[in-house]
1. Of the structures I, II, report the one carrying the highest value of distance in nm of label points 7 Å out along Cα→Cβ at positions 157 and 189.
2. A value of -23500 was computed for helix-only ellipticity at 222 nm (-39500 (n - 2.57) for each DSSP H run of 4 or more, over all residues; to 500); which of I, II is the source structure?
3. If we compute distance in nm of label points 7 Å out along Cα→Cβ at positions 77 and 93 for structures I, II, which one ends up with the highest value?
4. Can you tell which of I, II yields 33, 10, 10 when semi-axes √(5λ) of the Cα gyration tensor in Å, for residues 85-148 alone is derived from it?
5. Determine which structure produced the value 15 for relative contact order in percent (Cα under 8 Å, 6 or more apart), calculated from the coordinates; the candidates are I, II.
6. Can you rank I, II by mean count of other Cβ atoms within 10 Å over residues 141-148 and just name the one with the largest value?
7. Upon calculation of Rg and Dmax of the Cα atoms in Å from the atomic coordinates, which of the structures I, II produces 22.7, 105?
8. Just checking, which of I, II has the largest value of mean count of other Cβ atoms within 10 Å over residues 21-28?
Structure I
Amino acid sequence: MRARKSRGEPIAALTAYDYPSARLLDESGIDLILVGDSVGMVVLGLPDTTGVTLAMMEHHTRAARRGVTHALLVADLPFRTYETPAEALAAGRALSEAGADAVKLEGGTAAECAAIAALTSAGIPVCAHLGMLPQHIKEEGGYRRKGRTPEDAARLEAELLAVQEAGAALAVLEIVEAGTAARLTRAAAIPTIGIGSGTGCDGQILVTHDLTGAFPWFRPPFARAEGDVAGEMRKAIAAYVRQVRGSAAPASPEP
């Protein structure tokens, strides 16, 4: 990934939570597949990511691993599984054993940097996640754009350099002001992967359900659907229902 950054080659990343999705992404040439804790919302029907457990992430990581041959497979460390270096190491090892090539964690404070250092010292590559932190949605009161003020931009840059120093191999920048994200990308030696953060990052990631239109009940404003999977499924299911009901034999009369 660092070589791609140095060569100016954009990194294409998407999410997957099961074998067929991961295999389709891998066969389509995607660079990085994230088994994200967004599985809680787009697959499990949870209101946010905070209810996702380590056992859930292990299950979905194993499924996705079976479909991946070429792409880098990254798995999210769930909420409150990396509050100490020891916790982070235990959770990171669990996801590595499930098949993850790297793990991702949110935040750039001293606590997260200590977790990153512990993981990388144990040979587990880490992707950092800065900007909007979905696991802190309840504290922040919604999805708010970051890096709009000089002070907030400076804070994000300090966090990015701190996670880099701690050993992070790359960093996701979520819903960061485009100019700030571009500035952070220039300042960092590690690649940045943007989501809703403009085109100045080293790569881009989206939730695959948002890209393909597979989750029609909500799509973030920065994600443009390139397909209508939900619409196609509805049409196919409706056609099946009509076929079954149209060919059904009349019910036998009551004796």
Structure II
Amino acid sequence: MTATVTQTHAPNKTAPSLPGRRFDHYFFSSTAWLMLACVVLGFGPTYYFAGMIHAPLPSRIIHVHGALFSCWILLLLVQNSLTLAGRVDIHRKVGRAGFLLACLMVLVGWMAATDRLARGTAPPGLDPYFFYIVPMTDMVIFAILIFFAYRTRRDPPTHKRIVYIATVGLLIAAIARFPYCWLFHNAGHAATASYVFLLILVAYDLWSTHKVQPATLWASSFLILVQQSRLPIGKTAAWHAFAAWLQAIAR
């Protein structure tokens, strides 16, 4: 007599449903508007509300720098709106112009920083030679991240995260103009405050995929490393000698 063995199988546990990329468009569009709000709050009194081209800025190159920076923030809004509307085809065409804009921003950003160095000005209480390292490294960070963003343009999750973090690196100038004592004209504190955007991205990654995306991790780490290491470097005699040499040439 053959015994029949009945096997009972435990029901398969289904993996928890993750939001995944379904909300990427909404997340990046919303944070782009938040970045715009930061820029307007920081530069509104001295630039936007002062008439932009009629604002009493110290030189023409600063006007050009301000205009290009504003165009980048607006481009970020447009690009995210296009993907939200499903017009990826237009998004890709505009993206080529966006890459050229980014390259121009880096060039003009360096020129604007050197123009300020030549005039010997800096935020109150700061040495112009020391402060010169802040905008210069801002442009280095932006240039490197945009290069990788362009290389990964066919990998949307990676591409949009690198562009996001590259833009976070530009927000220090605006945040350092917020009307709060802890932030006003303090590049170190402004950099720390800008990391809120990085934390928001990390939180979104964890919520949507239950892990921090590689692009978020390496790009954020690169941004923080450069920003935190430049301040002690800017206080060295070697950097001061380099800035003084450039100042003499610029004048």
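Nothing in this text is a laboratory measurement; each read-out follows from the coordinates by a stated rule. In this text the structure is predicted, and so the values were computed from the model without any measurement. Cβ atoms are built from the backbone, for glycine too; each structure is taken alone.
1. Working: I: 1.8; II: 3.9.
Going through I, II one by one, distance in nm of label points 7 Å out along Cα→Cβ at positions 157 and 189 peaks for structure II.
2. Numbers: I: -13000; II: -23500.
Of the options listed, only II reproduces it.
3. Going through I, II one by one, distance in nm of label points 7 Å out along Cα→Cβ at positions 77 and 93 is largest in II.
4. Considering all the candidates, the number was obtained from II.
5. Corresponding structure: I.
6. Working: I: 14.8; II: 19.9.
Across I, II, mean count of other Cβ atoms within 10 Å over residues 141-148 peaks for II.
7. II
8. Greatest value across I, II: structure I.
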